[in-house]
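Each in structure tokens, the structures are laid out below.
What follows draws every value from the coordinates through simple rules; no lab data is involved. Please read all numbers here as calculations on a predicted model, not as lab measurements. Cβ atoms are built from the backbone, for glycine too; each structure is taken alone.
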Structure I
Amino acid sequence: MLLDAAIERFRTHLAHERALSPRTVEAYASDLASLASFLAERGHDRVAAAKVDATMLRAYLAAQVTRGLSGRSMMRRVSALRSFFRFLEQRGAIETDPTLHLAQRVARRSVPTIVSEERLQHMMEIPDVTTAMGARDRALLEFLYGTGVRLGELVALNVGDFLPLGDRVIVHGKGSKKRVVPFAGRARESMLAYWGERFALVNPADASLKVQMRAPAFAGRMQAGREARISRRTVQRVVARHLRRVASLTKASPHVLRHAFATHMLDHGADLRAVQELLGHESLSTTQVYTHVSVEHLRKVYKKAHPRA
């Protein structure tokens, strides 16, 4: 089987058998297409998947490093290669998985940037909740920090995903997997205030909200007389605008609030497994990056507070 055909077969597997999101499928396909292009440029055009060996893969990864790819991007490249060749081996398309001879890690996972609780509290006070847009922005910020959901998960939410009068929300995560996330406190208050303004409800927590169950939880601009779902780009702009008013960040993205959610939970004594479930991580090792941040926080507190530290 030619490499290009194998990549297309893998793409179909990811989309239909594993039911990954279109964004994730395209990310994997893009990484593998870059491998095919690299090999074609070096005289391996129309190469068979079974002919790709560890030497070719090492040369490809070395070229990516030379291009200046970040450690996170390099880890994603290796992950794509491993998944792809493991799939081909399981299907009998190749005899030996060439990624078995690659280094286990090509870079250390970076420690996430964390904004302090005090700065986030100040940020939440910035939106003018007397306006429709301000009420939406406050709800959006409170919900991201209060639940730790991903950007794509927030955008996909409907009003009906919030359990009746609830303190929980059904989140549609990666690979079409669902999880139930607690929804309370300031996040719930700001969401109900936003819906009350948006749907002109006297009491947004009562049964009158049921008629809006199929409406997007967060609305964008009107299109053809109807509310459109908020776009990823709009959420990114809202978060960046408010985060940069309280913290100096190179990348002020919605993921910063997810990082803060996880780290602040651990700082206040949450169980690592519980945080893993809340974040929707398949592997505990993915969540463990936040323990490093929390330990560093404790170390600083100790050195500052202990008289003989």
Structure II
Amino acid sequence: MESIKKIDIHAHATAFPQYASPHIRTGYRMPTAEEIFVFYDRLNIEKGVLLPIVSPEAQCLPMTTENCKWIVDQHPDRFLWFCNVDPRAIDNHAQTDLSFLLEHYKKLGAKGVGELTSNLYADDPKMDNLFTHCEKCKLPVTIHIAPEPHGYYGIVDDLGLPRLEKMLKKHPDLIILGHSQPFWAEIGECWDEIRNSYPTGKIKEGRLPQLLREYGNLYCDLSAGSAANALMRDPDYAARFVEEFADRLLYGCDICAAINNHPYQFNDFLDQMRASGAISETNYRKIVRENAVKLLNL
């Protein structure tokens, strides 16, 4: 079958590995651009979208927007970039003009905002304010959902994602790309004890497909073990999910260390689904490339 150059919607890298702290639990640091290219060459990925992480919660190594922009300037043929703004930035209140920063980065070439990891509730007034300005500036947002407001990174939502739904409804022109275990666990039946894990077994449809049907501005970031697990746990349901929501699913990796191997397993899974006809050629192309081209105006 024809090989298709992919776009990775979810990438991280450090510009200065000599200064980068290793993760306190794993001992591994964020990869460099050159280390990511080893993955990209094997996975046939043409470009990746670098996502800064600027909030301090549960992070050893925040990565600035400037860090990502610097890497993109060194490798303009391999990377695009999002900017990132903490909702507490500038004045730390819900009336702050965050468009000031967003427009600055947009003029420099930023294609979106994220990965949002501030450990505030999804409908916190400050978070709502950031969404308001992202919508105003016409910048899509990648979010990481956390299960509670302590000990995690990511914006906080409850079982069933009611706070995310509130923001989707309030900001209909803002495209939000969902990501993380508590986001993807909602593809099936979910409860508190499993929502921050990698549920197994056949899927009985959950809240996420319902939200996708109700809100056209909700998109799905297919990166990391959370998305891979959500689809690979039940290939039959995955095929139906992909065929129904193919216009809003975007391929990604979320490589956070040079030892990561989940992108290879998920890439093989998608390729097998394509080869078997479980997902159509048209929808495969949308997922791995065309949706990103459209969303990012490439």
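General observations
- Highest-scoring label, criterion being mean count of other Cβ atoms within 10 Å over residues 68-75, among I, II: II
- If helix-only ellipticity at 222 nm (-39500 (n - 2.57) for each DSSP H run of 4 or more, over all residues; to 500) is computed and equals -16500, the structure in I, II: I
- FRET efficiency 1/(1 + (r/R0)^6) of positions 76 and 172 (r between Cβ atoms, R0 = 41 Å, to 0.05) - structure with the largest value, from I, II: I
- Source structure (of I, II) for semi-axes √(5λ) of the Cα gyration tensor in Å, for residues 12-123 alone, computed value 31, 18, 13: I
- The greatest value of FRET efficiency 1/(1 + (r/R0)^6) of positions 20 and 60 (r between Cβ atoms, R0 = 25 Å, to 0.05) among structures I, II is that of II.
- Value 2.8, calculated as distance in nm of label points 7 Å out along Cα→Cβ at positions 140 and 276, assigned to which of I, II: II
- FRET efficiency 1/(1 + (r/R0)^6) of positions 4 and 28 (r between Cβ atoms, R0 = 35 Å, to 0.05) from the coordinates reads 0.70; which among I, II: II
- Here Rg and Dmax of the Cα atoms in Å was derived from just one of the structures I, II, and that gives 22.8, 69; the source is I.
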